[in-house]
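Below, each structure is written out as structure tokens.
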Structure 1
Amino acid sequence: MRFAGKVAFITGASRGIGRATALALAREGANVAIGGLAGEDGEAVAAACREHGGEALWLPADLGDERSVEAAVAQTAETWGGIDVLVNNAGTYLKGTVISTTLAQWEQLMRVNLTGAFLCARHVVPLMLARGGGSVVNVASEAGLVGLADQTAYNASKAALISLTQSMALDFAAHDVRVNCVCPGTTLTPLVEEAVAREADPEAALRRLGNVRPLDRLGRPEEIAEAILFLASDAASYATGAVLAVDGGYTAQ
């Protein structure tokens with residue numbers, strides 16, 4: 001029960017890594033607020049969190065809109081008195097080079113992957129300062145650490161999220177607010193499963209994705225969630241500004 005009595009605010013938790021993280025936080029004793037777009041199935045995840053004995057809120061919010069983020073954060077603080085943990089997990093993916101990516105696509109991806117994390121931090125960190133400390137974990141990607149072809153906007157957003165992590169870590173270290181980052185490799189989430197299913201030979205496509213990694217497989221959402229919980233917990237009390245690759249060894253090559 002590493003998070004007994006703690007309040008966690010997590011974005012992008014309707015499925016995949018975010019869902020696994022929300023459920024793990026609930027199992028570990030946290031009260032969990034889930035922020036995301038109205039069309040997402042966040043209430044089902046909140047209900048699943050409550051089955052683990054904790055309290056949970058589903059807060060439909062446009063994470064790229066400051067008023068919407070501010071309202072969701074305020075409702076969380078009003079319900080439970082503050083926020084101890086922020087997990088910025090919401091993200092979207094886009095293939096394309098600088099030529100094939102339109103300005104509208106670029107701006108929308110940055111709005112979700114980067115601006116959303118900035119706005120959540122902007123409104124959650126003051127609550128942590130008032131509480132005497134807290135922990136922020138940003139979920140970036142191996143794509144923020146190395147260049148990957150034909151996904152320029154996505155790569156740039158994740159590299160910027162790593163830089164945001166390190167900058168925030170320095171800004172708030174003296175106030176006991178730790179800020180760290182997890183960089184997952186390709187993980188077997190519903191999003192990846194859907195993409196693989198569209199391939200001519202889904203089984204072969206899945207093998208290719210795993211074969212490029214020294215561990216020779218894709219990650220599981222629960223494995224990434226465990227890394228997020230470690231950095232968010234007091235077990236990582238001496239870690240801030242850390243960038244943890246959980247990618248089956250891909251970026252070590």
Structure 2
Amino acid sequence: MEAAVWQMPLKNPPRLVQAGRAVHGRHRLEQEFQLPELWCLHLYNYHGQLIIDGREFEIRPGHVSVTPPSARIVYRFTGESWHAFAHFHLPPHGDLVPMPAMQDLGQGYGAVARAVDESAGWLPSMPCRASVRLWDVLWQLVNHPFSEHTPRRPLHPALNQAVRDIEVHLAEPLSIPDIARRADISHNHLTRLFKAEFNLTAEGYIRRRRAERAMHLLAHTTMAVKSIAAEVGLPDLHFFNKTIRSIAGCSPREYRETHTAGRV
């Protein structure tokens with residue numbers, strides 16, 4: 001499979017146009033189409049082949065693909081094939097973030113599939129809520145590859161210990177040398193393990209996990225922003241705001257307003 005990454009403008013929420021489940025391959029084993037102006041997300045539970053503007057990708061159960069507007073898309077099926085889909089428009093302005101063309105979600109597939117089904121169900125009566133739900137899914141695909149937290153292979157024992165240590169003590173001051181010592185490994189070796197597994201330094205991993213926990217609290221609780229910052233180990237509000245903006249593309253208050261609007 002050829003690696004590909006799209007630059008996706010995710011600063012502002014998408015406008016979900018259509019979503020649901022579709023079946024292909026009953027009568028034709030190859031299908032070609034384009035979606036002018038619309039991005040496309042597909043979740044797969046079958047084997048096949050996807051070609052995007054001449055780039056070939058293998059489809060396997062548990063995979064998700066994202067295709068940009070006007071791309072020439074060709075599907076090759078091996079028989080009747082069901083998949084979940086979402087077609088959506090994105091405002092062209094704002095910071096660009098890298099979105100993989102194809103990912104293996106591993107054990108995270110079920111949660112994403114349920115989220116896309118929720119978006120489809122809300123679309124007729126609550127289109128804003130449906131779009132915000134999809135926006136959350138897209139940010140998860142960008143910032144939280146499921147292979148990192150539900151890996152397809154076991155983590156190195158020391159790295160596994162370090163990750164568990166970080167999760168338990170995320171709200172407390174964390175020292176990489178102390179984490180390495182408790183994992184019975186050198187600081188430098190632990191740093192190499194984090195870089196190899198997550199493509200992040202240990203410090204970067206901790207910062208991202210704190211931001212992800214903060215985003216969850218912003219979206220699902222009424223805690224004050226200052227309290228959330230302290231809860232996730234980022235009590236300096238200036239640094240907290242900077243961290244959330246680097247991950248979510250907006251301030252904590254803007255993130256909360258967007259992600260709670262659909263539930264009001």
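Taking distance in nm of label points 7 Å out along Cα→Cβ at positions 96 and 112 as the measure, the highest value among 1, 2 is held by 2. Computing Rg/Rh (Cα atoms, Kirkwood Rh), for residues 160-207 alone gives 0.91 for which of 1, 2? For Rg/Rh (Cα atoms, Kirkwood Rh), for residues 160-207 alone, the value 0.91 is produced by structure 2. Comparing distance in nm of label points 7 Å out along Cα→Cβ at positions 168 and 216 across structures 1, 2, the highest figure comes from 1. A value of 19.7, 61 was computed for Rg and Dmax of the Cα atoms in Å; which of 1, 2 is the source structure? Derived from the structure labelled 2. Comparing mean count of other Cβ atoms within 10 Å over residues 128-135 across 1, 2, which is largest? Across 1, 2, mean count of other Cβ atoms within 10 Å over residues 128-135 peaks for 2. Suppose you compute Kirkwood radius over Cα pairs in Å, for residues 16-63 alone for every structure in 1, 2: which one lands on 10.4? Label of the originating structure: 1.
When FRET efficiency 1/(1 + (r/R0)^6) of positions 200 and 240 (r between Cβ atoms, R0 = 35 Å, to 0.05) is calculated, the result is 0.15; to which of the structures 1, 2 does this value belong?
Structure of origin is 1.
No value in this document is a laboratory result; all are computed from the given coordinates. Predicted model only: the values in this text are computed from it and were never measured. Cβ atoms are built from the backbone, for glycine too; each structure is taken alone.
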